[in-house]
Structure I
Amino acid sequence: MSPGAPVDVLIVSLGSTAGLRAADEQLRASLARAGASVAIATAAPPRQMRTLMLTDLAWAMAARSVAARALTASSPRAIVYSSTTAALLWPRPGAIRFDAPAAGNRPGRHGLWQRPLERHRLAHAPLLLPWSEGGLAEARGRGAGSQSRELVVPVAVGPSGEPAPVRDVAAITYAANPAKKGLDRVLAAWRRAGADADIGELLIAGSSAEELRRAGFAGDLDGKGVRVLGPLAPPEYRALLRRSRLFVCAPRREDYGIAQLEALADGCRLLTTPTPGPYAALPIARELDTRLVTEDLAAALAVALHEPDEGYGARARLALAPFAPEALDRLVAGELLPRLLA
């Protein structure tokens, strides 16, 4: 962008994951459809650090650097910091969009410096834009609440295409962070459920077999009925969701759950543990079939595989209406953009 070219909204993007990058691009496009000029300033990835405290510091410094340059170049009327980490060292106050505060996902020593600074930033941001009501509740628990400064702006999710004529994949799970996603619990449940019967194949997306072995899952991948796919391009991954009967997960904490929402949008039945965190798909899963939200995933697998629910997909589409891309566009045009530019 040439110096002096003003924009309405600058999005300071941490971009540390594919999901964050996609969410920022989605917001940019929605703001543009509402008539705003928008620029995204993406932080340069820092080198790998040994601890979460150092990792967050490195990312916060990278976000501050790119934000300062973008402020000079674009003279924005409003700023949206994408994640509380991006806002920790901000050069100028702005709205903060986040899935979950560090108060929830950086417990103990992992968030010793982040939590108090985050509390200060949340208290002084002109607008808080959590992805979910659960994320907002966690921020309010840290003294950040004021309804005049709050607007839930979800990451939109919709069907990726027509479902396959036959759902020939028994189950799929996403394990880009296998320990946090509870892959060990999913594999244990799959082994128990398939001990006395052929229940088909569990596909593991998001991590390669080598990555999983380095994470300590070598022995768990040797059983029958499990196939590791590795990282997939989004169209390829969503095509598999349209062929899968079940999406199985057991995260130890869930800050939003975009993979689960995508699975529901593409017609999978969601089997999940009742996980802590602002897990947007959890109340939807309970509403759709409470038997499939349980710590006993093996029992839930038996129910889901042998008792098909033909109306589940239609009910899921209705439940996901607030997450539809069209709903996001209405929210951005009608509420978010006027409040950003007020």
Structure II
Amino acid sequence: MRPEGLQGRAIDVLIVSLGSTQGLRRADEELRDSLSRAGARVEIARASAPTPTRTLMLTDLAWARAARTAANGALAQLHAPRTPAIVYSSTTAALLWPHPGAIRFDAASAGNRPGRHGLWQRPLEQRRLGRAPLLLPWTDGALREAPAAARRGDRALILPVPVEPSGPPESVRDIAAITYAANPAKKGLDRVLAAWHAVRSGRVPGAAEELVVAGVSREELALAGFNIDAADGVRVVGALPAAEYRALVRRARVFVCAPRREDHGIAQLEALADGCLLVSTPAPGPYAALPIARALDGRLVSEDLEGALRAALHSPMADYATRARTALAPLQRNAVDQLVANELLPRLLAEAGSKAS
């Protein structure tokens, strides 16, 4: 998909957006807006979603080809004296790049494509990370998990995705718990449901308790083997617009999850920003919210998800939300804006200038 109105324009930065998930799309829009506030002229070239395939190897190939098409389409419209700095959003977007550029990533294939799932992606990713002029991991955990090629020299700049409250807190939190379950097997929805049913079986008679499942439809859950019964105190709301989803989060007391792997966990960070207690099992991957949740209340991070959920619902720490806001301060938009203006944009412009010369 080509950016609208790009014909003949001069821009400073082109973001090649994979946009395969809502979190990736939001991260790209936040980066565009932050660079714009710093004075840069920025456009996003969005990859068109390819036809779904049955394996991760083919899925990544299809998305990489879509990202290359989007980048080429955007660059072909430019008639400026110099090529803009390019930021590829994810290592997948950079695998078939038409021109080298910065690579921003929440997780590398070296970590989330083990074994046969990443046979062709991992070696090509290592070469791309080695050639990229600038690396922009979302967290230091993402950088640690990346191949050694990503850690050589001083090319890496940790660039978080901003996390802000979505609105004023609700005076009454009438939803007991909420979970975000796009890709329900990876998100561990089976473990969440088991813990929820165990906790609910011991509820006080007449107590209003409900688990809201967002990010996935009832039909998608049925195809994945989940039979959700509303009588069990579970309500499936599907994929909602961001404002509607965050409004539900502000009404919830607890965000509960049990990921089998977490590449970042933006939904968990947003839940903390909106005043939820975070209940989670530990998980491999650069799970940004995990150390924050452990520091806030270690009881709520446990393989015993039932016990953690019970503690959150029945004996929450009174100052949890206040301490969560303090812990998230480095991720606030104004903090990220300073990083973008003072460190990222000068490096991107310098790189674009070196290509022009």
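Taken together, the values in this text are just the output of simple stated rules run on the coordinates, not laboratory data. Here the structure is a predicted model, which is why all the values come from computation and not from measurement. Cβ atoms are built from the backbone, for glycine too; each structure is taken alone.
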- Item | Given 55, 41, 28 for Cα extents along the principal axes in Å, for residues 74-185 alone, calculated: source structure among I, II | II
- Query: Looking at structures I, II, which one was distance in nm of label points 7 Å out along Cα→Cβ at positions 98 and 314 calculated from, given that it came out as 6.1?
  - Reply: II
- So distance in nm of label points 7 Å out along Cα→Cβ at positions 82 and 330, computed for just one structure, reads 3.3; which one of I, II is that? II
